[in-house]
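Novice: What follows is a set of structures for review.
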Structure 1
Amino acid sequence: MAINHPPVWRIKVVLVDTSPMVWRRFDTYATVTLSQLHYFIQGTMGWELAHLFSFHDKLGRQVTDDSSTLADVCRIGDTLRYVYDFGDNWEHLVTIEKEMRIRPGVIYPRCVAGKNACPPEDCGGSWGYADMLRTLAGKRNARRRELVEWLGGSFDPKLFELDEANERMTEYAEVAGG
């Protein structure tokens, strides 16, 4: 007897107003709740679940029911806005790119691609991140040393490791019940 699975959607998440551009692409069931989607985005981007978040539909209305499923609020081709950390105001565009065939043996959610490192938590939003990158690329001075110490070592804005994104996503999915 065949098992009926919900559809799998390919999603692209782009962090707005960052340079270099940070994005991730992952596959998940269309029936995940927005609360679960929050965890999946956090895991694949590299965020640490440390702040509040919100979702907004294509008309800009906040979607407040975390138990709504992705399929309840989106169709293929739609884009949601996901805001993380209301202080730093990290805005993400979450686009439902296409429906995928379920691949036997594949565990969902799973990150399939990405580019560039996620900015560190609490670095001041896109403007603070740009300033951080300028400071790190500049001359060695007290401000740069302080920043490297705060970061806990060096920071490569072009680094993205797919395996690490999937490990975090799997960990966060277990916490979210997805």
Structure 2
Amino acid sequence: MIKTIRGLYRAFDDLFQGIGSVCRECREKNSYPDCQGYIWLLGEEAEKLLANNIEVAVANRRVFFINSFADGKGGLDIEQIKPPCPHYKHGKCSIRSMRPLVCRMYPLGFSKERGKMSLVLYLDCLFSQKNRTNTSFLERTLVLFERIDPALLQRLICEYQRVLDLSRFPQGKNKVLVIKSLKKNERR
């Protein structure tokens, strides 16, 4: 059973072992810009980044993001559509060892449609396009989520709901493949 965020980090790093070659292929084709959007953080991730002098944006005193909202003039532009991560430089993550769960999970994520939260695979990613019908990858993903302690999974779902409450997708919905519906207080 995965009971900690650190355990989740290891599980996602194992699941996506080797994804870097697909990311390089995508970058070479310039088919999808890397590391952009609202990069949300869990509270302990925000604390760790702040302790390492990395800027964090806070909304409503409890929703944390990597601060990618700088407007270049010393202010913030919170209306940027998919702001680039300031820690992605020259094709590499400069905070790789401290990257948050949302980065480790990508191209997996959460989505909410008609009041139902789901685990999804974002289909704008080349890795996803290559693995959307890969039953082995999809099965390993399901096994990983079955191993997450229900209380921890519920905490992640609640954190993501807080992010959803603050954000909107001005370019329409993301293209996703729903892998699993996530019910509140789901028991295994």
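Novice: Comparing structures 1, 2 by relative contact order in percent (Cα under 8 Å, 6 or more apart), which one has the largest value?
Specialist: Max of relative contact order in percent (Cα under 8 Å, 6 or more apart): 1.
Novice: Another one. Can you rank 1, 2 by Cα Rg over 2.2 N^0.38 Å and just name the one with the largest value?
Specialist: Going through 1, 2 one by one, Cα Rg over 2.2 N^0.38 Å is largest in 1.
Novice: I have -11500 for helix-only ellipticity at 222 nm (-39500 (n - 2.57) for each DSSP H run of 4 or more, over all residues; to 500), calculated from one of the structures 1, 2. Which structure is it?
Specialist: Traced to structure 2.
Read-outs throughout are calculated quantities, based only on the coordinates presented, and are distinct from any laboratory measurement. Keep in mind that this is a model prediction, so the values were computed, not measured.
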